[in-house]
Structure formats: structure tokens, C-alpha cells
Structure P
Amino acid sequence: MREMNIKEKLKEVLISDLNLVDVTPEEIRDDEPLFGDDGLGLDSLDAVEIIVIVQKHFGVEIRNMEEGKDALRSLVSLAKFIEERQ
């Protein structure tokens with residue numbers, strides 16, 4: 001799966017699995033932070049859900065906090081993390 005396809009699928013599954021109402025895939029910038037007020041505004045509970053989403057939809061496991069911290073910075077970093085491990 002190419003990175004562009006991964007990013008598109010990530011946007012769709014994040015919106016549906018995290019129940020992000022009033023958010024469309026086009027509104028999620030690839031480089032915007034996933035967490036905090038500067039980005040999507042996700043929180044630590046969402047981080048746990050994203051770990052499950054990544055494993056469920058992409059078959060990739062985020063094994064520890066250090067790995068997760070880097071992977072969950074933005075959509076681009078998460079897509080790259082998934083692509084490198086598929």
C-alpha cells in the first residue's frame with residue numbers, strides 16, 4: 001500500500017472510528033498535529049484508540065510509548081510508520 005493510500009485510509013478510519021463529527025478527510029491536513037489545540041485536538045484516550053485502529057486496519061503494532069510518540073505526531077508520521085512496517 002502506497003503512502004498516499006495509507007493517508008487517505010487513515011483519515012477515513014480516524015473519522016469513523018473516533019467518531020469525529022463535522023470533520024471531513026479534506027479538512028485533515030497531513031502535517032497537522034493529531035493532539036493538542038493546534039491540530040485535531042485529540043487526547044490520550046484517542047491515542048489508545050488510534051493504536052487499536054492501526055493494528056485493526058493496517059496490521060501494524062505500536063509496541064511502546066517511545067515508538068508511539070514519534071508515530072502519532074501527525075498523519076504523515078503515522079502513515080510513514082505504517083508503511084515502514086507493512
Structure Q
Amino acid sequence: MTEPEHPSLDFRRRRLLFRATHRGTHETDLLIGGFVRARLDDFSPEELDVLEALIELPDPDLADWLSGRRPIPPALPETEMLTRMRAAARR
């Protein structure tokens with residue numbers, strides 16, 4: 001089965017939720033998956049684009065940046081989505 005060329009928002013949201021909750025490490029499953037699960041229905045198509053790009057980053061790096069163990073590197077633009085994810089992770 002091939003993916004549609006322009007997937008529907010529902011399909012994108014389901015795929016994103018699966019990817020956010022099945023990252024490979026339990027810590028990032030909780031950090032990212034919890035954030036996505038709680039807000040998924042409210043994300044605009046543009047926010048889904050940003051989120052899809054963020055979850056392509058390596059688990060150890062994302063976990064460290066979101067938890068505050070390491071600062072977000074200057075080479076990575078600190079998007080509003082990343083800021084929101086970090087704030088949710090620190091609660």
C-alpha cells in the first residue's frame with residue numbers, strides 16, 4: 001500500500017501520533033508522545049509540518065533539549081513548537 005500524495009489531515013495526525021509515541025526510547029515516547037497526544041487535534045497543517053520535522057531529530061538530543069539537560073544548539077532554530085514542547089516537558 002502506498003501513501004497518498006497529499007495525505008489527509010486525519011491520516012497525518014494518526015501517523016504523527018504513532019511516530020511520537022513509538023520513538024524507540026521510553027523517555028522520548030513520554031515527552032513527545034504526551035505532548036502530541038494532548039494537542040494533536042488542535043494543530044494546524046503548518047504546525048503539523050513543523051512537528052513532523054522536529055520528530056525526525058535523534059531521540060537522545062530531543063530528550064536532552066526538552067528536559068533542559070542541554071541547551072538547544074544555535075544551529076537549530078528555536079521554533080514556537082519546540083518552545084511549547086520544552087515548556088510541557090518541564091511541568
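Calculated for structures P, Q, mean count of other Cβ atoms within 10 Å over residues 22-29 is largest in Q.
A value of 13.5 was computed for Kirkwood radius over Cα pairs in Å; which of P, Q is the source structure? The read-out was computed on structure Q.
Source structure of the calculated read-out (relative contact order in percent (Cα under 8 Å, 6 or more apart), 27) within P, Q: Q.
Taken together, the values in this text are just the output of simple stated rules run on the coordinates, not laboratory data. Note that the structure is a prediction, hence the values are computed from the model and not measured. Cβ atoms are built from the backbone, for glycine too; each structure is taken alone.
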